[in-house]
Structure 1
Amino acid sequence: MNKEIASVEVQEYIREHLNADVHQIAMAKSPFAGVTGQELSAQIAAMKKSSKKLPGWFARSGVYYPPLLSIEQCSSEITAAYKAELSCGGSLIDLTGGFGVDSYYFSKVNQSVVHCEISEELSAIAGYNAPLLGQDHTTFFSGDGMAFLKNSRQHFDTIYIDPARRSSAGKVFMLKDCTPDVVDHLDLLLNQTSRLMIKTAPLLDISAGLKELRHVKAIHVVSVKNECKELIWILEKDFSAAPEIVCTTLNGTRKEFSFSIGEEPSAHEMAIPAAGDYLYEPDVALLKGGAFNLIAERYQLQKFHPQTQLYIGDVINESFPGRIFRIDAIVSAGALKKEKNLVGSVIVRNYPEKAAALVDKYHIKPDDRQFMIFTQAADSGKIILKSTILQHY
């Protein structure tokens, strides 16, 4: 960590050059004796990336930023605030603290927080920024969080860990493929806490994770603007009942859909879509959760194809976590070929062609309110639903 970067002059330069070409700045001679062009470029890139992901950090003067990769990998403010609500309060240790976004929000609802980070530079940066952000009662430890825990006699109310996938792991991965290995250290973790919180990427299969872990009380599937961001696994040592899956959408307003494993009905009666029906498209958090038939049951909707997670109803339910459309017309692919001046954003669900190819094929012009949903119905095969959007994610 180069403390010269924290000087007022350098900080003013960084903010004034947010829209400059960072590559040119990196190659040019730095206007500051103690700061290189590469360092200025890195700070500018990281600060700019933080403007939407970390607006609280971006708004504060004097914040020292880590390498861009750390900004890309850290939690967003909105997901960090959500995770803080899941902690027990009291004492918490963050074993993989990184840039410190999660620890910052944990400190808002816990009496004491320990931030562990194996990277000496990241630990120093997080500790430096803490007073600038008004972060109190947080202790920063530079070193291996698991080693710290092994040498500690303290019982923490909450242990939080965000294991990183090893570079050799492919697209399909397991928790044992991550560092730290929570599966191997599970007994140690559960013996020193009342609640263990594990963050994983949404790529992790829920059923596979349940096979690796024990005492899973809940799995929170968190999405922001219909993008699944992370899975939060809540473990408690004495818990032995069926885990709860909580699908949470954070799109300005929070919506939740929760159910217990095993609650999903095995089948649901199919219906025939018609013009005038309301079409419901679930948020990705619900789809990741896997309660496909339960969605229909809870919201009194009907599916029109067993492999298409789209639903129809005769009323609008604004509490639904997802988009709602009004079906204006239903046409076949053959009938669509005869039409001209087609307008609408294209959605493809269980259809053998991609959206971009369909736009070119039918010369469809985009529109914000009108949609053309290419899908299939159980009774009639491939269909196109001309629809108007009534509720966004």
Structure 2
Amino acid sequence: MWRRLGVLDLIRIGLLALGLVFVATGLLPWRDAVESLGDIGPLLIFLVAIIVLAELTKEAQVFDAIAARMAVLGRGNYTALFFLCTAFASFVTIFLNLDTTAVLLTPVMLALAPRARIAALPLAMTTIWLANTASLLLPVSNLTNLLSMNKLGLDAQEFAARMWAPQLASIAVTMVFLWVFFWRRGERRDLRYTPPVLEPVADRVLFGAASVGCVLFIVMLLLKAHVAIAATAAALLVVAAFLVRDRARLTWSLLPWQLVVFVTGLFLVVPTLSAHGLDALMTWMIGTEGDPYRTAAVGAGLSNAINNLPAYQAIEGVIPAADQDRLLALLAGTNVGPVITPWASLATLLWFESCRRHDVRVPLRRFLLTGTGLAVTGLLATVWALVTFG
């Protein structure tokens, strides 16, 4: 079993082990550990349910059907396909959330590649970059946004009124980087692509059940149901259909144990560090002069070092509730910035897992270098838009 584990798997297990050591030794009091894990309980339920929903929806060929119709609509024109893909990824991220985009939309993009006979990497990069950078507009767009709502004291409309300009800026910069480094002809090498022939699905019952499950998830979110409840209800509906029609597809490999281990470990380690000097360090790093650019930069850097959720929690605790500008700048840093390292956001982790399952190779050096350029340029543009218009 140990031989089958990759480097990231060993890091996840080691992080959880470190967190348990902190609890066992009393460095993290039991009450604080229970409170921290209670905060992420719904998050873990959401992650498990949404991944199961996405994988079974893929097995039901829903993503294949959507991908084929997108390629047909583009009529072989790469520019049209580029705008279709970026618009779709941005829309899903804004109105659902970035993790949903990483899980539900990535298979759509990856299924599109062989059907249109184009490289999978430009489509995959469109998904993951916009899953992060298009997650600023609404509270539901990103879990960090949801975590911030109580302290910000804004409703959804007020939040959007502050973040519309930063959101437009981050999407615009992302589209430029996507076109230059992945979509232009010098990168894709073909002038046009071949629209695929639409094929019938293998099992219409499973196709219909999976489609209804995805629509149910979206509708429940629009009705303001909790993301964990919405994802669980949708996943149970699709699992029931597979129990009746194709039970062999329901395997333990559907459960993302790696992500559960990683997130649990993070939310044990970070509270321990916060209680033993991290708050003072965060105060020193972001400074006391109220500079939104510095706050955003620290949020982005810490996100790429450990993950954007604990990074946001660590920094948010030392920013006064009355300082909305810096809190929103921190969101820009922890939403737009985590595009450099594979563990910078849960969405990126989910995306890497999906790429692995679809046998899509992601050149790590290229991912790091282009992500660094996007993080720096996108963050400067986003914070400028926040300061100027937000």
Structure 3
Amino acid sequence: MRNWFALLTLSLTAAHAQDAVRLVFVDAASPTAQVLDLQEKKVVGQFTVPGPAAGVYATPSKKYAVLVHRNENRITFLHSGFSTVDHGEHQDLVKNPPHVLQTIDVGRQPTHYFAHGDQMVFFNDQDGTVALMKESLLGLSMDTQTIKAEIPDHGAPALLGNHLLIGYLKLNRVDAVDLQTLEVKNSFPGCPGLHGEALLGNTVAYGCQDGVLLIQNQNGALSSQKFSNPSGTAEGVRVGTVLSHPEASGFFGNWGKGVVRIDTQAGLQPIPLSSTFIKGAFDGSGQTLVVLTADGQLHEISADGKLKRSAQVVSPVDLAVSGVPRPGLAVHEGQAYVTDPATGEIVQVNLADWKVSSSFKVGGKPTGVVALTIENAVDHE
């Protein structure tokens, strides 16, 4: 009996050795979304979607990809194809073909997407509405709760406690809407050119032309704090993208040819890099930020804002060329996945040694990419 139990334990341990991961990526030249299975090392699904080069995100559970088709006024939810079967002491992984769950209309020009916990939020630029959905209801109901913003704008939504925050680019402020009464309870001005938002603990950070605005929740009461750009900041350099991770000690943002660490006590700490920021993502621990720059380099930045190492991984891109396809970045379980629209490839970078370990020829001009998986499931393949 003991030998049998040891053999079973060894078998389950081996089954855990490799996570099942599928990459969903979109194409700059065609209205398609494709799914690359990393274990099978091939594309296992290709779908026609409303438009090319959609914004592509993963839901909090990483079960679905969310494709935001701004110009086509649509949102597509794509299921990974992963599910589980309960075997008592563990969950067995089931791999089915990926599929489009549904493509829906949530408003005119959906653009900024925010998700936290079970909630997903879309700001619709053209009609000035905010659409809220619950991930747990996907497949049961695709209904949305719609909240009217003050004006149509390139808005930036976030959730903080029992408030919906709406950041306005044109109005240079953030409104806090009580989700029970749907009334604006607070307004926080002083953020010119507001763009980009992220949540860390009880704080939401918004990018401004002249710094970063922090909205904090203390036992249901909201307050704000503003950090100005450091002295000597070059014209046009600003935070317009904000990155966070639940285990990180601070926010990060884009910063011209580099990034900036946003400490909630000390303010902004610029970190120069080799070229202009394109994409950034934290590793699973939240202690390392992975940044892709326009020269095709991937950079490792520690939680305290130190540049650790860099490597050339994909083709450079000239951001001065209007409409040029940009490479995308996804990070999962010690690996980074970078699309290369110039070569039609997705490269896999091992974050342990910072070297390209695999390359997948997918054709076309792959751009945005996300990694989908399922947690705590045993894969017996």
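Where a number appears in this text, it was derived from the coordinates with a stated rule and is not lab data. Predicted, not measured: the structure shown is a model, and the values here were computed from it. Cβ atoms are built from the backbone, for glycine too; each structure is taken alone.
One table, with the values for the structure above:
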| item | result |
| --- | --- |
| For 8 (relative contact order in percent (Cα under 8 Å, 6 or more apart), calculated) the corresponding structure among 1, 2, 3 | 1 |
| Parent structure of the calculated result 5.2, given that distance in nm of label points 7 Å out along Cα→Cβ at positions 246 and 334 is the read-out and 1, 2, 3 the choices | 1 |
| Structure from which -1000 was derived, helix-only ellipticity at 222 nm (-39500 (n - 2.57) for each DSSP H run of 4 or more, over all residues; to 500), options 1, 2, 3 | 3 |
